[in-house]
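Student: What follows are several structures.
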Structure P
Amino acid sequence: MLLTNAITWRLYQVIFAKPIDKRLLAEIDVTTIDLRKDTTFDALYLLTKEGFIKGAHIELRDRQDATSRFTLAALLLENDSVRQAIRRELRRVVDVLVDDADIVRVLRDEVIKHDVLEGPESESAVRRVNRTEERALRARKESGTGAAESPDSKPKEYAAEGDKPRHP
């Protein structure tokens, strides 16, 4: 939906939920346009007939969704490969095995703001991440190439005197 007063142009996405809601995708003030910047032309392209036909507004929405704080929080907390990458990097940096549950707990309680973890936008992002992850798992099973065992997936062995893992 496009709304204007001839000076300010606003492009909205209508969200059909109960109650019906809206989300601002782009706002252009024609009195402050700088034609030397490429971002200005990208924004103006959203308002053209060609832009609507080619789905520029949908691409903008998808780009904003991909970089939303809700999607990024859901990826950090729900995606196994992201958690494994964090765990692997922690092992490389501090040379200690950290459990996935501990990583998720610290991310949820101390790193990510709680407003990102609650509400309908957060639930939608979690569903999207989980759905994508399930598709990837199904594709791996169908192709017959299961996930290879990572070196971090071995059982933990701790020395009797400390928290450092034993090195073989």
Structure Q
Amino acid sequence: MTAHHRRFALWMLAGTVLLATLSLLGLGLVGQWPTYPVHLLLPAFLVVGHFGKAGLALVVAITPVLFLIWTKALFSGSERIPQRSLVLLGAIVLLSICYFILSWDYGLRWQGRTYTVAVASLNALIAVFLAFFGGFSRRHASFPRNYTFHLSVFAWLSILAFPTLGELP
């Protein structure tokens, strides 16, 4: 492995550590403001039921592992954001809109108006930022932009996308 490739690998490692930390925050395992992303909370219930709290490491690893699989081209220093990543972002945005529409009343009832409006607004701002940044980065390709775009999308998934809106068991 060349020094150039080692540098890209170190960036990827740093990104996976960041995503794992954000997943810990999102699940409320550290920090004071858990959002309990549904796509991490549901597997957490299943894993804890079978493996106890030690199994949460598997759930925390979901987003970092998906990041590594999805962005394998970044290991070689890829500069251009693939079209499939913009399609992924579009799918996440559409699913997020549907999720908030279907969960809005539950959020108001169980988390309150302030929380529900705040997380919806933050999700909307993040989605708009990522759409513009993704488009700009695709036209002006560079490894740092490609890496930042992908890390931002998966960071959004780790902590704020699809927050639990409703009653927790």
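Read-outs throughout are calculated quantities, based only on the coordinates presented, and are distinct from any laboratory measurement. In this text, all values refer to a predicted model and were calculated from it rather than measured experimentally. Cβ atoms are built from the backbone, for glycine too; each structure is taken alone.
Student: With Rg/Rh (Cα atoms, Kirkwood Rh), for residues 17-64 alone derived from the coordinates and found to be 1.04, which of P, Q does the value describe?
Tutor: Clearly, the read-out refers to P.
Student: Determine which structure produced the value 18.4 for mean count of other Cβ atoms within 10 Å over residues 33-40, calculated from the coordinates; the candidates are P, Q.
Tutor: Q
Student: A value of 36 was derived for relative contact order in percent (Cα under 8 Å, 6 or more apart); which structure in P, Q was it taken from?
Tutor: The value was obtained from structure Q.
Student: Comparing distance in nm of label points 7 Å out along Cα→Cβ at positions 25 and 137 across P, Q, which is largest?
Tutor: Details: P: 3.3; Q: 1.7.
Structure P gives the largest value of distance in nm of label points 7 Å out along Cα→Cβ at positions 25 and 137 among P, Q.
Student: If helix-only ellipticity at 222 nm (-39500 (n - 2.57) for each DSSP H run of 4 or more, over all residues; to 500) is calculated from each of P, Q, which structure is the one that comes out at -25000?
Tutor: Computed on structure Q.
Student: To continue, here is another question. Comparing structures P, Q by percent of Cα pairs over 20 Å apart, which one has the largest value? Present the calculation step by step, with values, prior to reporting the outcome.
Tutor: Details: P: 68; Q: 55.
When percent of Cα pairs over 20 Å apart is calculated for P, Q, structure P comes out on top.
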